[in-house]
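Heads up, there are several structures right after this.
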Structure P
Amino acid sequence: MFLKAYAKINISLDVVGKREDGYHLLRMIMQSIDLYDAVKIELQESGIDLSCDKPYVPNDSRNIAYKAAELFLKEYSIESGVRIEIEKNIPVAAGLAGGSTDAAAVLKGLRNLLKPEISDEELMELGLRIGADVPYCIAGGTALCEGIGEKLTRLEPFRDKILVLVKPPFGVSTKSVYQKLDIGKIRIHPPTNRLIKAMREQDLEYVAKNMKNVLENVTLSRNQTLRELKSELLDMGAVGSMMSGSGPTVFGFFDDMLKAQRCYDAMKLKYKESYITRTI
């Protein structure tokens, strides 16, 4: 079985509190984009075998896709094994949910092969046990995510909006960013409800100019490259620019494909992991 595991961007990311166990409470708008890993799943007699075309991606239980297979087989007492092959196109440690979306694809693939009676809701509950972004990646599309990311409300699709994404040649630790975030110092929060209304009306200009990610308070303050990258995208015609997730990927929305193509061509000369894509 072959599945496309789509990346996501955040159109807003707000931190509205913190649980006693240390998890931050979020309110964020997530959006799938047409950049994906190709995930192939085959049943085998026993065990879990995972391979990836990128040698730096672990092929054991350090990989969240491996964990997803392990959890599914154990949860439903399945004795057969699975072989997973991942063609990795989504940058790693980039704020695009590359690992979580692979895990979601594995869960969906195993459900389809072995337990088609399992609902999306049950599968999302299972996914939450291995990662907060996994439930959203199972659902995909345009959604408001709350709690630690597990409470999903589907929104009007915001598809076919042009994006240029740039991932600089370094990663960012999500855990470290949240540890350094001081909720009391967040002065400006995203206008989430107004953004949802604008997305429903397909108002790209409002969305692009008013999207906000409070984690930029941490990541951008410590990284001049990302601050400059946001400015470069705007200078090259982006309607708005923002960091996705905890970073370091920065994206810009464009209202014109020619401007987007010019920006992509220029960024690709400087940053290997640059992409031109669309919301889906």
Structure Q
Amino acid sequence: MFTGSLVAIVTPFRQGKVDERALAELIEWQIAKGTNGIVPCGTTGESATLSHSEHNRVIELTVEVVHRRVPVIAGTGSNSTEEAVALTKHAKQAGADGALLITPYYNKPTQEGLYRHYKAVAEAVDLPLVLYNIPGRTGVNMLPSTIARLSSLKTVVGVKEGSGSVQQASDIVQMCGDRLTVLAGDDSLTLPMMAVGGKGVITVTANLMPTEMAGLVKAFTDGNIEKARRIHFALSPLFAALFFETNPIPVKEALGLMGKIDPELRLPLCPMARDPREKLIHVLKDAALI
């Protein structure tokens, strides 16, 4: 259902508030440049420091601006199942095409707890759900067997697999087959994960180079492996640079340098240190972005 290059879009701030004009302009630019879908209120969108009203407004604005031109997959995850249900209900009411739900963080549920968490959301809201596994941030790895179990639920349609393991992605594809779409959760693993059956990526890099990320996925899908490989290698320095510090610090700094947003962050995130910032600038210049 959701395939291609789906941008995990940043949330621009200005003077402590969501910069709605800048966000709308980013969305329009993404669509014009060929991005296949918009994912607001994810990790890259700083969902952890958005108030509930801000979170809801960002999703509403995204749906309004996109106007059904590409899918909108709203980040609605939480470490509280009740809160995840409430956020997902709002996303459906706002007109989102799907929801992205991160595994509950900090409380480190068991595999059974993960299954029950997602099952509760699926039963409460009739909306396509994309699971989001990123153990480096949440402290829990959702195993392929649990993902396979969840894939039997009607509304669970995909997984953003961010464990960093191509083997785990391979296992998910093998266990779930056509019941579940696997999307890369690491830009640098987009090509390897597609090689084992993935259908695209939820990407940070597309915030800066939407055409190229969409082109990488399309080239592989079209069977032009050599072109996909060339794009992968061309983007590799940027894949690394966007994680010189914690995401989304570098990508917001980059967008600021490109003149697209004010690179304002919310504590506990803070501006880049001098040395990694200088290295980022070098990569951006090499990519002709600044």
Structure R
Amino acid sequence: MTSQPDTSNWKKTPDGIAIPPPSPDDVLYEAADGVARITLNRPLVLNAINRNVTRLLDAAFDQAKADDDVRAVILTGAGRAFSAGGDLWASLYTDDAPAPDSLDVQMRIWSFPKPVIASVRGHAVGQGCELAGVCDFTVASENARLGEIQIRHGFGVPVLITPFLTTQKLAKEVLLLGEVITAEDAHRMGLVNRVVPDDQLDEAADEMARKLAALPPTVVRMNKRLVNMVYEQMGLIDAVRYRDNETLRELLEAEDSVGAGRQRIREEQGWAAFKRERDQGYEESE
């Protein structure tokens, strides 16, 4: 039986939910047989992404890049979720250590010289959905749930990758409705390459990684770069860097009263009250 962590010194949300502090084990790295496995390791908070995770994720990709024996990378999450997205409780812990911008890390994965496979179990929402999206392949368990739900929070799009993965109409469905999407629907929409039974997820990701690792690495790198180049010529880099676009300045700086009200509920009343307010009219949430 897995021992339960001592949460007595952990900081808590207003409704008493204990949030784990940053740890050097928040991202795990291992490599064998030409494949590196990078694991988001905050399962108690569904691998929510904070500055520490971003810092460690960047360092893990440093390792994968420096290791000439590594020919492919699998990115996954510990426990029952890939990632619930940005950590809404990150401010409970002071973290002033240098950390790369999360957008820069995600775009590093997009352009990483070795192929990256997202292995998705459970929820991959918000930044978690985008993190899977910037990977070269996404293999999902049949229990996976994806979505850009941050619009319900009143937040903008952290990494604007979805319009390049699917069609115009479907991108608007994902980004404007903020629904949680089943694995099969995500596959239909182009957000996922393959859907497999949950007990076959690890095997499926490993098989794909081993196949990639056995191919001529220079040609793999070239073909990845060629495909990426097509999308970059279509404007992907300018799109994901939309915060630098002066024509959007007024919209970017405008306050949304509904979103601001929901954040006040979260800060004052806690997670449960926030979810009730956020998820009105939605049947499922993370």
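Can you spot which of P, Q, R the value -12000 was calculated from, given it is helix-only ellipticity at 222 nm (-39500 (n - 2.57) for each DSSP H run of 4 or more, over all residues; to 500)? Write down the numbers at each step before the final one.
On the way: P: -10000; Q: -14000; R: -12000.
The value was obtained from structure R.
For mean count of other Cβ atoms within 10 Å over residues 104-111, which structure out of P, Q, R has the highest calculated value? Present the calculation step by step, with values, prior to reporting the outcome.
Values: P: 25.9; Q: 14.4; R: 17.8.
By mean count of other Cβ atoms within 10 Å over residues 104-111, the leading structure of P, Q, R is P.
If volume of the Cα convex hull per residue in Å³, for residues 152-271 alone computes to 115, which of P, Q, R did it come from?
Here the read-out was taken from P.
Read the figures in this text as sums done on the coordinates, not as results from a lab. Everything numeric in this text was worked out from a predicted model, so none of it was measured. Cβ atoms are built from the backbone, for glycine too; each structure is taken alone.
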